[in-house]
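*Asks:* Next come the structures, one after another.
Only the coordinates and a few stated rules stand behind these numbers; no lab work does. As the structure is a computational prediction, the values presented were derived from the model and not from experiment. Cβ atoms are built from the backbone, for glycine too; each structure is taken alone.
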Structure I
Amino acid sequence: MMKLYYSDILSARRACAVAKHLNTPIEYAYIDFAKGDQQKSDYLAINPNGKVPTLVKGERITWEADAVICQLSEDMGADLWPHDARQIEITRWFSWNQQHFTRAGGALYFENIVKKRFRLGAPDPVVVEQALGEFRRYAKVLNDHLATRTWLVGNGITVADFSVAMALPYADEALLPLGEFAHVCRWHDRLNEIESWRQPFPAR
């Protein structure tokens, strides 16, 4: 039995969505950031970063969300992490997303959602303005790519879609200018047809 340590925050959402999408037989362990669970010694022993998600199967420990979703696909014998030339394309989108798209979206998520949730003060207008500019810049790259495609890589959904779209469910609350990018919106509408994407987190 696998065990997935998660919290209802941006980074873990994609792992929970993939696990549910694949009907993975898995035990979920909620990490409560408000209580500091991520800094407790027993959790740091399996993830020294004190972050989520972490996937444990026997002696094998996998952390970092993109690695976790690839591992879930492997464990379930799925094609979300395909064993062909698409791996290079997926890796490219992972890197691009981490360095650019969700970096900008994540900054807006933090300023407009996390700060309010954990009472960390008001959004920083300088950070918000910079993040909005970066989000628009890279959303255009994604929008252009999706103009003639249904999914990010190849002809079907892959881990790249789950990864790159992870901030978009929070667009309204995080004040992401998603509506400016029609092809990105259509792509995310397709993801929203998947129940596990709409409701990724297990009941607690």
Structure II
Amino acid sequence: MREFIYFSQKARTSGNWGKENDLMKAGRMDIVCNVIIQGLFLSNKLREDVRLHLIFNGAPNPPMHLEFDSSELNRGTISKKDIGGLIKRMLYKCKEGVKTEVFPGCFIEKKSFQKLLKEFGDEGKKICILDSKGESIREVDLNNCVFVIGDHEGLPLKEVKRFDKINIGPETYFASQVFVIVNNELDLREDFKN
């Protein structure tokens, strides 16, 4: 199972996004929707091998950890509006101290970025931070990696400075594009094994 973490410093931690339901004004939830689409879906199907972890650190009730397991998700529509509605419903269902499965393959709980990284480390996973100063993705062993991507404001530096850095190329990409590039690299490596 491929594991990804997306950290958003400003994504709302409540389903109340105001009267307008504006994804952009809800802590750039529009970017979060793009991340979900690009991380979990292909052109004509849902990936079956991705677990996507979202950490929301915005107001009013941070942190929130949303988890999507593509092997259990219902195959439905993938518009930003539909995904935005799914996220809102998930945020309304969060209960203190409990990991709640809101829909098949869609979980929510109060959990910090630090705690999630520690849990992966305790499982023996290699934490790989996507960073322009990192080693080329083409030169790195990607087995057992958890790929960590930050929003446009970046990642909490004190939390990630001790982990390996991976670079996906010479250009700066949107966060959602990074998911496509990493998934493509993993697809190619799997194809060459077969």
Structure III
Amino acid sequence: MNNYQKHLKQIASLKGRPDLLIHICCGVCSVYPLKYLSQYFKITIFFSNSNIYPYEEYQRRLDALKQYLQYLNDDSIRLIEDRYDNVTYMKDLAHFKDEPEGGKRCKLCYEKRMEETFAYAAKHSYAYCTTVMSISNRKNADWINEIGEKLQKKYPETTYLYADFKKGDGIIMNDRMNKELGLYHQDYCGCIYSIR
């Protein structure tokens, strides 16, 4: 298993504050990663989550992220909301509807959202790209970083920022900060199959 946190710590040696496009799936997962990464990068958030069902749940998660951004009060952090299209998005995932949570369906879902983020990053000349999804104990950080490495080969103009944000007490700090802030905390991953 790779030590992705070791990769992440190398950002302390970066010169200046390069641009980072970061995929964020919900407010609750963004708290520690944004606080940590804002020391080193000029951050743009890419909220690309057509997997989330229903739309009202998608909106609750986006609202929690906006609530956290208000708390941070950092005008240098930008938020871009991608188009929401659950029907089209779920066509690929439907093939794996009977898979257990954490299986092939989830890996494909990570890949779809990360590819949307990478494509946007490359098109708009972001130096770096990453996702906060590795903060979750329910998400496979090895898969996430393998996907990131593969996408960097497809979009070589943007560097993938390896991470396992739950390591190095990241998950502990994230949970503590969320409790203090009282952000909305969902009880399922996002898609209609994860509700079941």
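*Asks:* With Rg and Dmax of the Cα atoms in Å coming out at 15.7, 47, pick the structure among I, II, III it was computed from.
*Replies:* It must be structure III, since only it matches.
*Asks:* Another one. Thinking only about FRET efficiency 1/(1 + (r/R0)^6) of positions 86 and 126 (r between Cβ atoms, R0 = 25 Å, to 0.05), which of I, II, III has the largest value?
*Replies:* Values: I: 0.05; II: 0.25; III: 0.45.
Going through I, II, III one by one, FRET efficiency 1/(1 + (r/R0)^6) of positions 86 and 126 (r between Cβ atoms, R0 = 25 Å, to 0.05) is largest in III.
*Asks:* Now a separate question. State the single structure among I, II, III that was used to calculate P(r) over Cα pairs in 10 Å bins from 0, in percent, for residues 22-117 alone, giving 13, 35, 38, 14, 0.
*Replies:* I
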